[in-house]
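Read the figures in this text as sums done on the coordinates, not as results from a lab. This one's a predicted model, so the numbers in the text were calculated from it and none came from an experiment. Cβ atoms are built from the backbone, for glycine too; each structure is taken alone.
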Structure 1
Amino acid sequence: MSISNMMRGRPKLMKEGTKTYSGLEQAVLRNIEACTALSEITRTSFGPNGMNKLIINHLEKIFVTSDTATIVKELEIAHPAAKMVVLASNMQENEIGDGSNYVITVAGALLGGAANLIKMGLHPSEIIAGYAKAGKLALEIMDDLTSWTVSKKEMSNVKTIEKAIRSAISAKQHGNENILTPLIAQACMTVMPKNPAGFNVDNVRVCKILGSSLSQSEVVKGMVMIGETAGNRDISEVKDACIAIFTCSIEPSNTETKGTVLIKNAKELMAFNQGEEKEVEELIRGLKATGVNVVVTGGSIHDMAQHFLAKFDILAIKIHSKFELRRLCRTTKARPLVSTGTVRPEDCGYASRVSTKIIGHTKICIFNQDKDADTNVATVLLRASTHNILNDVERAIDDGVNVVKAMGKATGNGTTCKFVSGGGAMDIEIARRLVDIGSKSTGLDQYAITKFGTSLEVIPRTLAENAGQDGMEMLSKLYAAHENGEVNMGINIDTSGDGKLQDMAKNNVFDLAVTKRQALALAVDAVVTILRVDQIIHAKPAGGPKIGQPKGHWDDTDI
């Protein structure tokens, strides 16, 4: 820009097309409005009675789920402030595996409370100071509300695992927790190492097969995968299987150069094929001599190889996923072979039983181990009527397994794993104590501390409203019960709207303390970050204007 143009008016600081929003109305309150809108979307999916969202993404794929991590992922949030809340939710999902809805719901309530305080005349800096102080107090109060602990020794008890994961499963699959909880607990105990801190969630696999009902699901000690068989189709089961796993195709070796062979008659053709045939036969004979009776490959199997595999009664299985091949190697303790040739006994894996069967219209291969045998992998074989149900149940299983992982981390380090009462009992007790602390404070931060406490009422109120109950009535009853020292009283979601409370500790409704701590800390961090923003600067998007699609026939626009 020339000097003469700059003298005419206010000089331009940034490129043309840059948009700026500043001040409370344009920046702070706009950010808060976007985050509370996101919170309202996910809040109705919170808890066991949460409603499902039907989402159609940009690829026209349909999702029917109440899982917040899936919802925010497929919504493709564009607003920068709301993205910060989504990032906090994603961090919760990555670190703990559960509690992402809690982060967004609490963050939305805290920001809504901050908007009210700003309209009252408080500066965002005063709100930030109060919220930071209240967040620390809330975590300290949470330590006093431990209602159940699990030691390292108790991690080997299936009943303890079932009790710990039941609430997480019920939150995603209410009504099916009695079916899923024993399955998940059994699968986790199958792969539980001596030190629970080494528990790996990837060792609990899920194989989804369409058809039948959820009650037909089962746990397999080993791996179940969708695969194809080749060779002798009559072999459907092999006991005491010695397994050779190839990552390459099983076929005659290829030469590095190409050539042309002129064959004049049938005798010459037969002689030409004999060398290839002999090579493949020696390969399969060598496998049989090593004791191999099951061959798994990630590539193709030549027709001639299939013939000799059938001749020597070797079961051949093709698995197209390299990741599944790696897990199978871990399950059977086999070494993947990158080329065909001599197979050493120490390269082979072992399974008590390898079988192939057709369930519904799906052909599966099962690598099973005996009860007394060690295995690193367990598979939950899921059955359901639709793909959407299968996917939703898989997410619930993932939450349950991640609870066990968090328990293993806590107990493996020599400490006990702490649980707090669920059903909103912990949240309303923290809210009650923070409101009491805020009323006794003298500085301006008393308003923020009190508002922080009342914002936590959103959790029990949401649980009540999603169960068809009167949220405000249930809050008043909860406050009355907690004032009388009944700190474990929470919302009973199974009362069909009659408004009764329930002692969560006596009814085995527990939430993992580390999940709540992490979620609350992430929500507070996200809220403080958003409240610190006083100006939004949006640069001009890169690239030129988008070219519109021509209307009518292309010949009409041809010049």
Structure 2
Amino acid sequence: MNLFKYKISWIKKTGNRIRSFFRFPNKKKKFRGLNLDKKLVYDLSPSKIPNREQLKHLKRFLNPKEHLLIKICFLLIFINAIYLGVVFLKKHLEYIPVPGGEYIEGVISYPQAINPLYSINRDIDNDLSHLIYSSLFYYNEDGLLVPDLVEEMGVAENRIYTFKIRDGVKWHNGESLTVDDIIFTIEAIKNEDYRSPLYSSFNGVSIEKIDELTFKITLGSPYSPFLDLLTFGILPKSIWSKVNPSGAILSEFNLKPVGSGPYKFKSLTKNKEGELKEYNLVVNDLYYTNKPYIKNIKFKFFVNYQEAIKALNDNQIDGLGYLPFNERQELFAQDSLSLYELVRPQIFAIFFNSSKDKALADKGARVSLAQSLDRDALLREVFDNVYQRADGPILKNNFAYNHSIAPYDYNPEEAAVNIKNKLASTTLTVIDSGRNVLVAENIKKQWENIGVSVELKVVSGEKASEIIKNRDFETLLYGESVGGDPDIYSFWHSSQIKTNGLNIAGYNNTEADELLVAARETVNAEERIIKYHKFQENIASDLPAIFLYSPTYTYVQSKQVKGFSGSVIIRSADRFAGISHWYLKTKIKLSW
């Protein structure tokens, strides 16, 4: 109680001293006890708020404890002011992108023909073509096929497509893009003299002009993945109609192209040996949709990844087109880099060949081999959980993936019991590339844990095609590129079992065949989903392969580059799908 009274007395005393210092008037006893001089000074004072000189004498009116208390109060006020200011700025200040800057990307190899007729077979050619040319359709950041030049579309009889394109699209030289350019490009693909790798895809396809913005394409028979084929760039007829088809591959326009895409050709640099070392693009001011913020893009070409990674570490480039998984540890300043893991349309699996080993014809043996594999542990130990687990022949992010199918659970104890007297040994063939051998060694260890002796047969990439062609394997670790569309007819229809087919597991199921055919003959998305779901149920039941994982495309960029988004990449060029949203420069904007 005495302590409480003491505190009250101290507070009152301190308050009186402070009031005395600041000359606070007492309304009841104003100026009582003050002499005339003090009253005169007080009345003549221009301000009732103490100035800096007066504050210097504050400690003469306070004892040390009181002076410390005042300091602490002011410090708390100062800290709170800073905190409130930071909160305000975070809430009301925006950094918005503005045009400008140059982005430099390193790639392996160098371009040869930046031309939609030829670029499909070379990544760097396709990368540049994607930036320079527009297409009817393209794959966006999420791996979905969306319109580019196409504005409206109609389909009749599952094989007659009518398209209307955007009005007002300009070529880089200022001329207008019309249906004539689209017809010219498709007819060039169909012309054997051009020797385009796209030629076989357009057999039996006819195209007809309706007006300057509308045209019709008719297929010989229904083919639902057809729109996937329309992702090539459109050529300007006014330029390429003057080039002899048989010599088109040699035209200077293959390195100095004119397109209608977001960027246009600016310049190129060669070394003394004539090798292309740099390729420069500048933003297309005539672009018909969101014009990119980044003004210039420069590509630097390297012989190998070691050179490219060194350039990235030395800040000579801002990004790297693709980083192999085995090279990740070579990046020095990872804190200043963004590593984007984009799922590729490739599925690695263990394929069974019962014609080579009759024991594998026993479904029970295949189920036991599947149950013995801890695939999550494999992804963790070999790929640091970067790669995505696969549980079927269709990518998990694909619209036709059947999420209701339960994979075979990891159960080595049950697998060890059931495998007895069914399969004593097998040879696992693996291609010596990337971390394939490490994956195969992991599989070998897990199979041997259930009593199956495994011989690893490691082959070079050059021999892979021969082994697959001749079906010269018992079990094979292999990755199939399945593309963006769910159509996997080529990999699983029984007609593809023959020597040159891609049905390497020799899968033969009548119902599955019918489902694959029906799914590729209808453009109705819901019907396709139903059929592909049922097909995946057949695959899960028959187990012609054990599906393992889908690798990623590791795209590296400096953190100075903002705006990248995406999760899936169908082709390497698709990393530029959202380039209009990338930016290097910003300005501050106050928002309320």
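Tabulated data for the structure shown
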item	result
Comparison of 1, 2 - label where Cα Rg over 2.2 N^0.38 Å, for residues 476-523 alone is highest	1
Source structure (of 1, 2) for FRET efficiency 1/(1 + (r/R0)^6) of positions 188 and 388 (r between Cβ atoms, R0 = 35 Å, to 0.05), computed value 0.40	2
Origin of the derived value -9000 (helix-only ellipticity at 222 nm (-39500 (n - 2.57) for each DSSP H run of 4 or more, over all residues; to 500); candidates 1, 2)	2
Which of 1, 2 leads on distance in nm of label points 7 Å out along Cα→Cβ at positions 260 and 300, largest value	2
Comparison of 1, 2 - label where FRET efficiency 1/(1 + (r/R0)^6) of positions 156 and 252 (r between Cβ atoms, R0 = 41 Å, to 0.05) is highest	2
With P(r) over Cα pairs in 10 Å bins from 0, in percent, for residues 76-347 alone derived as 6, 24, 30, 21, 12, 5, 2, 1, 0, matching label from 1, 2	2
Answer label among 1, 2 for the case where log10 I(q)/I(0) by the Debye sum over Cα atoms at q = 0.07, 0.10, 0.12 Å⁻¹, calculated from the coordinates, equals -0.58, -0.96, -1.31	2
Per FRET efficiency 1/(1 + (r/R0)^6) of positions 148 and 268 (r between Cβ atoms, R0 = 35 Å, to 0.05), the highest-valued of structures 1, 2	2
Among 1, 2, which structure scores highest (criterion: relative contact order in percent (Cα under 8 Å, 6 or more apart))	1
